[in-house]
Structure 1
Amino acid sequence: MIRNEIAIQTKDLTRKFGEYTAVNQINLSIRYGEIFGFLGANGAGKSTTIRLLCGILAPTGGTATVGGYDINTDSEKIKSSIGYVSQKFSLYTDLTVLENLEFYGHIYNISEKGWKNRLNEVLALSGLEPWKNHIAAELSGGWKQRLAIANATLHKPKILFLDEPTAGVDPVSRRSLW
């Protein structure tokens, strides 16, 4: 992964839902290491675009590559090489912070050898160490977002997608996330 390499490339990327066009012929070229954001009104297609790029939705037109993988043919490879935090908290609320991280560690096939080091790294970076034995449902909005980001970065993805990562988070927690 070289900084000048293209991480995400789209050409006329389009997604329609019936007659409604949510994403209309988007053309992007984003390099590794760049921070890129979508701004727009509700319903402008920001989340739909992210879901297209993550391989969750199929486009109705155009093409895109993410990390060198084609969204039309390599969606499983894309999913294993990216991190994704959705708009809504989507982790297991009945599991502890540690259990959520362990579960995602298995999904990402993190080796047992590297697991303990990576787990300790993620807990320290996210500030979740004191909360590791707490049930996710009991966490505040800010701590839930930290857990979601920790899970999304557990496998050291080349590309990280954050869909409204501070929505529903109080201003103090929002500031500490970044």
Structure 2
Amino acid sequence: MMNTIFPHELSEGWLIIYIDDIIICSETWKLNLERLSLLLKKILQVKMKISLKKCNFRFHELKALGHVVSGLSLDIDKNKVAAVLLKQIPQNKKEMMSFLGFASYYRQDLQDLAIHARSLYKICDQQTFFEMSQERIQAYEKIKYSLTNAPLLLIPDWKLLFKLYIDACGEGLGAALHQVQIVNDKPY
């Protein structure tokens, strides 16, 4: 429904809608107010209701779907990851599947996830006895480490060079487009 109310705004790329959440992206506060005014007029025209208690204005970053999104970057929400890190090593298939599902949600942020998770998926098979060998504990710890040390994803700078990394082996297949940028004297 929301896509039919705001097709022009969505096509321009400054409006993001996820289920019943609306996010307005603007380079300046003045432009943001103009866009907000336009949206509020449309909302009134179609007699939609909004809750002012749920509205947030003038945010430079927001938490959405397990990520922290800003005008320049996308990062894993460390609060979501912290809860998983406090848990002990999975003791059964259900706990392992829960952990692997969580890690898979962040797969675009985790290098070599398929390789590390392979032995962990094997013990989740119905015909396999659940046993956390030393190899599996190491794989589990590597995934946990990757979750806490995932790279910050930045908007590309089209003036800088890109590097394409590709990898294919018997255990996995992957490709990643990289670009090193310096933010606050730190390479990302």
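Computing Rg/Rh (Cα atoms, Kirkwood Rh) across structures 1, 2 gives 0.98 for structure 1. Starting from the value 15.1: which structure in 1, 2 was Kirkwood radius over Cα pairs in Å, for residues 56-143 alone calculated from? So the calculation was done on 1. Comparing FRET efficiency 1/(1 + (r/R0)^6) of positions 16 and 32 (r between Cβ atoms, R0 = 30 Å, to 0.05) across structures 1, 2, the highest figure comes from 2.
Among the shown structures 1, 2, from which was the value -0.34, -0.74, -1.23 of log10 I(q)/I(0) by the Debye sum over Cα atoms at q = 0.15, 0.22, 0.34 Å⁻¹, for residues 8-47 alone calculated?
On the way: 1: -0.42, -0.81, -1.17; 2: -0.34, -0.74, -1.23.
The read-out was computed on structure 2.
Ranked by relative contact order in percent (Cα under 8 Å, 6 or more apart), structures 1, 2 are topped by 1, which has the highest value.
Once FRET efficiency 1/(1 + (r/R0)^6) of positions 80 and 128 (r between Cβ atoms, R0 = 30 Å, to 0.05) is calculated for all of 1, 2, which comes out largest? Intermediate values should be presented prior to the final figure.
On the way: 1: 0.80; 2: 0.55.
That would be structure 1.
Quick note: the coordinates plus some simple rules give every number you see, no bench work behind them. Every value quoted in this text rests on a predicted model; they were computed, and no experiment measured them. Cβ atoms are built from the backbone, for glycine too; each structure is taken alone.
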